[in-house]
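Read-outs: derived from the displayed coordinates by stated rules, not from any lab. Note that the structure is a prediction, hence the values are computed from the model and not measured.
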Structure 1
Amino acid sequence: MKIAILSRNRKLYSTRRLAEAGVQRGHDVHIIDPLRCTIDIASQRPTIQFKKQELTGFEAVIPRIGASITYYGLAVVRQFEMMGVYSLNESVAIGRSRDKLRSLQLLARSGVGLPLTGFAHSVDDTDALIEMVGGAPLVVKLLEGTQGRGVVLAETYKAAESVIDAFRELDANFLVQEFIREAAGADIRCFVIGEKVVASMKRQAKEGEFRSNLHRGGSARLVKLTPEERSTAVRAAKTMGLNVAGVDILRSNHGPVVMEVNSSPGLEGIEAATNKDVAGQLVQFVEKNAKPYKTRTRGKG
């Protein structure tokens, strides 16, 4: 099978592992920088050129689209879909997951457990917004933030007002969420492939930090999930329409709550913590499911 991995950096652990897993299973794997692709939007014969060479013969594409290049990256994925190439995660599903507000609204509509969350525009509604999530302490999140950036813990009512006012002065879009104190600075990353959690790890924030991201010095270890946590992770991925997802869950007093659904979850932390060949399982999923024009949306929407 001829497989394209869309990634800006072939040296990244996740990109490297996916390529290795594909080659080990006998596939012809090409790593393609989506920003070096030129798209020919023709009604009869849509094509993509990479470094002035037309891309032909591909049966599957594995998108590793970073948040900073979402717009152009999704255009490339859509073009592959229009050409009949199977995409591991479809462009529409990736777009849903990248819009934090939309993704939370979709999860809420599906009945997936979420922390109390508020969103407002007017400065006159700050008090109501804070009360909506149960008061301080609370978490303020920039909608455009990734890997823990743009996430602030406001421990008092006054601090919450100051942070919200500061974000409004910057004309930034942000959410306000309840602070899950009982999580004690830990979350659970569930790696979903198809309709199954294939690996999971507990990420613990370093001392003095409430964000558990590994990029911020957090640690990770193997964790056993409850049936409810497994079901929540699978439902969250399915709601987004993602075949592969990293679903981040907090253990709250009222059950598991989803913090985020990541459409390009990293492999390094999860493989190290669980000692599982997650990259190999991803390639196996592609082998079983890749068929011409199987993509549900074919780039629509």
Structure 2
Amino acid sequence: MHYYLGVDGGGTSTAAAIANEHGKVVGTGIAGPSLYKVAGLKGAMENIRKALFAAEKKACVKFPSYAYAVFGLSGVDSLQDWQMLSQKIFKHFKKKIGDRFRVVNDVVIALAAGTDKPYGVAVIAGTGSNAYAVGPKGEAYAGGLGSLLSDEGSAYAIGSETLRAAVKSFDGRGGRSALEPLLCRQLGVKNMREAVDKVYTSSFNKTSLAALAPLCVRAAHRGDKVARSIVAHAALELGSMACAVIRRSGLSSRAFDLILWGGVFQAGDILLSSFKKAVHHTAPKVHIVLLKKPPYMGALKLARGM
């Protein structure tokens, strides 16, 4: 029996899945983040190993030699990233996969999971954010360069704006917002000035900031004007990413699927309505799809097609 391996590794968690030669998923496993810019290279490889081991245990597959494997990893943003991660994966898993593997950005497997069409677009908005398109003019990427250079519209970006808005509400530089007491409660502080002792610690990282995004979304749904403004800004930034790759790949006048994946899109219409409006202005024939199946299905699809 031939087996195939698909891995979806992000800033929050890593999922591994094993499929048999008929395409049936026979085992899955979950572990911590494998975004090396968050977990470090050692931590990333260890979490991939843990997810793979858990999948193999469920599949009852001992000492497998995979026909092919695809690793869709957040943080594969440059040739240097790709080379480094490919080398590390070969070193750690060569007994199982040899050179029969491919490393891609996680947005690539999200697109593969969401559509069977030759052309399409995917936008991820989770801990980080990025966009990817394949069209008649080729491939195009936008965003996805980390918190210093991009990640607009991501949970990290929303969390960062939420913190700053709460501070401005506290010291009078901005409008009063429900985000202030909500964050104080979440952080376990009396006021936002005390928050400095919570956020400037090594344990409060990118993932910690991203975890604040749902709080902002809840406040927005309850009508808080500041929170609604933050969510609206995220929608416009994500829409801008999508439009950029649509134009550069030559899809503006075509019908195609746009696949959305990531926790930020779970905000619902409060975010999606503005996002859809921005994208439809650039690509009126677009079909927007919220991805229901896990992205590792896209990794397995690519692996079986190799």
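Listed values, structure above:
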item	result
Structure from which -15000 was derived, helix-only ellipticity at 222 nm (-39500 (n - 2.57) for each DSSP H run of 4 or more, over all residues; to 500), options 1, 2	2
For Cα Rg over 2.2 N^0.38 Å, for residues 142-189 alone computed as 1.24, the structure of 1, 2 it came from	1
